Structure P
Amino acid sequence: MLKTNEVYFFDTSEFENIIEHYLNVGKHSLAKKALQLGLEQHPESINLKLLNVEILVFDNEIEKAVKLLADIEAIEPHNDEVFLQKATILSKHKKHKEAIEVLKQSLDFVEDPVDVWAMLGMEYLYLDDYENARFNFAKCIDVDFEDYSSLYNIIYCFEMEENFEESINYLKVYIDKNPYSEVAWHQLGKQYYELNMFDKALKAFEYAVLIDETFIGGYLEKAKTLENLGRYQEAIENYIVTLELDDPTAYAYIRVGECYDKLKDKQTAVEYFKKAVYEDPLLDRGWLLLTDAYFEQGNYHKAVYYVNKALQIDDSNPMYWRKYAQINIKLNFYQEAVKAFQTCINLGDIDIEVYIAIADVLLFLGEFDDALNILLKAKKVYKDFAEIEYRLFGLFKINNKEEYAFNHLKKGLEINFNHHKVIKDLFPSIFNEDEFQNFILNHS
């Protein structure tokens with residue numbers, strides 16, 4: 001009809017099938033065209049008008065949908081599709097309780113209540129009412145045991161309540177009735193995994209991949225579980241299976257690389273990390289793993305190259321800046337290290353280690369006033385830390401503020417006496433002074 005621009009007659013049911021087909025495959029423009037032709041031939045068709053409501057709701061033209069639905073309801077007030085569309089519109093307006101009431105009313109008129117139960121389950125989910133949501137999804141499964149969407153939703157409800165034991169019990173009952181469901185075995189394994197019951201999780205995942213040898217999710221979870229059991233070579237084999245079954249993923253390459261890293265095969269680990277960043281250049285985790293690998297090898301030039309790659313992707317991650325600072329210290333680029341540590345603090349990383357690190361670098365550079373200011377800021381957050389007190393002692397001593405210096409030394413000794421030896425590394429000349437040694441003896 002569309003190609004020849006000629007008009008052929010179709011029955012309403014044929015138009016409905018055509019429209020539903022195009023909606024199911026996501027071709028909404030063709031669905032609308034079919035609807036237009038259908039309504040031209042059958043302007044009084046309630047079913048076509050209801051499909052029009054569905055399309056209007058999808059296009060977010062809610063006011064038009066509400067008006068049309070009211071016209072349909074006036075003609076057929078007990079049409080089950082009217083109830084479902086009313087509930088959908090209410091849900092779109094976040095009126096979930098009202099939507100539930102409409103759906104409950106519809107149960108008196110619908111021939112097949114499964115869709116209503118599924119919608120009720122979703123509405124209860126929106127309200128975080130997991131018990132009622134489970135109850136309705138369970139009804140769907142009673143009718144269709146392979147309704148995996150409802151099964152996933154039931155398990156999701158248990159997980160949101162952190163009720164993994166009940167989830168396991170439910171899945172066991174389900175598996176007794178449907179033992180060849182790879183989805184159920186997979187979900188059972190995930191529940192055991194959450195409880196750190198890795199041996200039981202592994203058995204469940206093994207059943208899942210025995211039932212379906214192409215079940216990528218089963219192999220992935222099995223590999224993760226083997227990792228937790230320290231069986232890294234077997235984990236690698238299962239990750240490799242996922243790479244063979246489907247297009248390779250950066251995630252799988254990274255997991256393989258980390259397994260080789262744990263097996264102390266650093267070279268192979270690096271090869272897989274490189275495959276990961278080739279597969280997904282925006283995966284900052286891959287760049288960071290390469291950074292760590294080369295940092296451990298002492299190849300700081302390559303390490304700084306890779307950490308810069310990570311920072312290009314996410315320059316608001318303080319962990320990356322901390323790593324960048326540590327590498328620059330190894331490369332003797334101290335000013336760069338100071339800037340990086342300062343960026344960490346600006347990004348909210350106020351860990352004691354960051355303050356100490358930046359103070360020590362400034363101290364090494366002879367920028368004593370800046371080091372002092374950093375430590376005084378740190379002291380506002382960390383009031384009783386010997387690491388701060390001993391450094392303040394040394395810096396005030398350099399500035400000839402003896403009273404301040406020895407007050408901080410006294411406090412440091414009270415917090416952690418043995419840690420005073422850090423002064424020997426940071427301020428060797430002060431450490432050897434008789435005044436300092438006598439003060440230590442008097443407070444030993």
Structure Q
Amino acid sequence: MKKLVGKVLASTLAVSTILGAVSAFASGTDGATQGTNTFVDGGTDIQFWTFQELHVPFWTSMADEWNKQNPDRPINITVTTGESHALHEKLLTACAAGEGTPDMADIEIGYYGSFLNGGYLIPIDDAVEPYKNDIVYSRVSMYGDGEHVYGADFHLGATVTYYNMDIMNEAGVDPSKIDTWDDFAAAGKTVLEKTGKPMACVEVNDLFLPQAMLLEKGSQYVDEDGNPSIANQDHADVINFIRQMIKDGTIQIAPGGGFHTEEWYGFMNNGGCASITMPLWYMGRFTDYMTDLKGKMAIYPMPVWKSGDVHEVLQGGTGTSVIKGAKDEQLCKDFLAFAKLSKEGCTYEWEKLGFDPIRTELWDDKTITEDPDNKFLQFFTTNPFDILKANGTDITAPNIRGAYSATYSVLVSTTYTNAFENSVDEDAMQLLQDEQDTIVY
């Protein structure tokens with residue numbers, strides 16, 4: 001992304017042309033959509049950019065709630081959304097130019113490091129402090145540099161394994177008995193033998209399964225200093241484990257290359273695969289795109305490498321941040337923390353978006369966890385809050401500092417395609433070293 005900004009700013013286009021394109025995005029004239037809260041006379045105008053249309057009503061609703069509770073500090077928010085890559089590209093360009101930026105923005109985790117490295121974000125420590133003891137703090141601290149925090153997430157992002165119980169029952173395999181990855185691999189052979197279906201699939205255009213397995217080993221894609229660190233034995237062991245399951249026929253490449261494609265949704269919806277390991281926010285993909293699986297899918301803890309380890313890591317995410325140049329920094333920070341970390345905000349995120357709450361008191365609130373009208377609880381045959389309560393709050397999150405954005409780009413564009421499709425016979429450590437050598441940051 002840094003190279004991209006450099007190319008844009010060094011091109012023959014005038015800076016005014018670049019800012020004109022950013023302005024067109026912000027005003028919605030380039031196909032972006034917009035939403036606003038209920039207008040309040042005297043309210044501070046806040047411009048907000050997001051890459052996800054589902055986030056628009058969240059932000060406008062939370063602005064209305066903020067205004068009810070803070071009549072002396074009202075806001076009028078305009079939320080503009082566009083395609084993810086285009087939005088992040090334009091936001092990074094505007095930040096580098098120092099003009100045309102919104103006051104606040106949702107930044108997807110894969111891009112976040114570029115904005116953090118560029119110094120374009122405002123610390124929010126003071127606004128987060130009142131909520132610190134009520135939340136899983138790692139979902140805030142991960143958007144930091146070790147000294148300050150700059151963003152907060154929508155969800156916990158606890159990774160679990162979703163099982164198609166029609167397939168599991170046909171195979172005579174009880175997911176509650178699967179503890180380790182070795183158990184999972186053995187169960188996969190039974191499932192394949194009894195049903196002809198693969199136990200799982202792996203992406204080549206994203207990284208959720210290998211990253212989850214790697215995080216369980218205590219390893220990260222970047223080291224503590226933010227340098228790329230994908231060429232390590234833990235990572236090679238993960239690749240070899242998945243490769244073996246592919247050879248056994250118990251894992252196959254996800255149709256469409258990933259878990260967010262039409263091909264994959266159709267395949268899974270038609271009972272093509274026995275399980276998928278993904279964060280709890282993926283529940284919404286089932287309810288939106290795989291509706292035939294309602295009442296068939298059960299959620300269980302993901303397997304671990306060693307019995308007794310914590311059956312949970314945190315994955316995915318969106319760090320909402322205040323951008324340098326915001327017209328009222330303190331107001332934006334306080335509103336951000338209220339929206340993302342308050343009981344009102346976390347309740348909305350669960351009930352409307354299916355996001356597992358960062359705020360832990362909701363895990364024991366039976367009006368939340370046993371709501372018979374909640375579409376997510378209706379869809380699945382087990383309760384996700386049971387997993388959250390069992391694993392607690394000491395959960396590993398990805399290190400997204402330094403070269404994470406550049407490393408992520410290589411992993412999802414070449415590394416896992418080569419590891420699982422193109423170069424499956426190459427030594428895993430050598431492959432990873434070759435891939436790491438291509439990372440530019």
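Bear in mind that the values in this text are calculations on the coordinates, not laboratory data. Because the structure is a prediction, the values reported are computed rather than measured. Cβ atoms are built from the backbone, for glycine too; each structure is taken alone.
If distance in nm of label points 7 Å out along Cα→Cβ at positions 120 and 312 comes out at 3.3 when worked out from the coordinates, which of P, Q was used? Working through the options, I get structure Q. Here helix-only ellipticity at 222 nm (-39500 (n - 2.57) for each DSSP H run of 4 or more, over all residues; to 500) was derived from just one of the structures P, Q, and that gives -24000; the source is P. Could you tell me which structure in P, Q was used to calculate mean count of other Cβ atoms within 10 Å over residues 184-191 as 20.2? The read-out comes from structure Q.
Taking relative contact order in percent (Cα under 8 Å, 6 or more apart) as the measure, the highest value among P, Q is held by Q. Computing semi-axes √(5λ) of the Cα gyration tensor in Å gives 64, 28, 25 for which of P, Q? This figure was derived from P.
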